Structure 1
Amino acid sequence: MGVFDKAKQQAEQLAGQAKEALGKATGNDEMKRAGQRDQVEGKAKEAGQDIKDRAAGAVDDVKDRLRDDDK
């Protein structure tokens, strides 16, 4: 995962936490839910990128093994 992508997703989660806290403090249920939604979206994007990165790493490992077998 790129550093920029990870920072962006974590910032989305932090913004969600702030919205949720503000919603709780002001009694604004809509803002509270929006904050919770932002947190879930950020976590889902981060998890998706982690899976993508692991898959790319696995493909690279297989390619390396195949190259080593050809030698």
Structure 2
Amino acid sequence: MKLEQFNHVADLIGLKKQSREAVWLMEIDGMTGYAAAKQLDISESTVSRAHARFRRAIKELNAMASHLPLETR
């Protein structure tokens, strides 16, 4: 996933700065939720909820993708 795509989804669901960073660490860097929480000094629960919201949004976007019109340029 490209940074632009990641940020677009994160913006759509309203992830705050630290939650966004934690999800990035998990999704892109392969870090565990525990490690991301520890590195950013936020609760593991906050990281878990943010990651679940992000994954749910990705799943919903993927499900809708076949129903969306293709952009032509």
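Please treat every number below as a calculation from the coordinates, not as lab data. Here the structure is a predicted model, which is why all the values come from computation and not from measurement. Cβ atoms are built from the backbone, for glycine too; each structure is taken alone.
Summary of values
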{"item": "Entry that produces 2.8 once distance in nm of label points 7 Å out along Cα→Cβ at positions 25 and 49 is calculated, selected from 1, 2", "result": "1"}
{"item": "Entry that produces 3.8 once distance in nm of label points 7 Å out along Cα→Cβ at positions 33 and 57 is calculated, selected from 1, 2", "result": "1"}
{"item": "Given 67, 17, 10 for Cα extents along the principal axes in Å, calculated: source structure among 1, 2", "result": "1"}
{"item": "Answer label among 1, 2 for the case where helix-only ellipticity at 222 nm (-39500 (n - 2.57) for each DSSP H run of 4 or more, over all residues; to 500), calculated from the coordinates, equals -34000", "result": "1"}
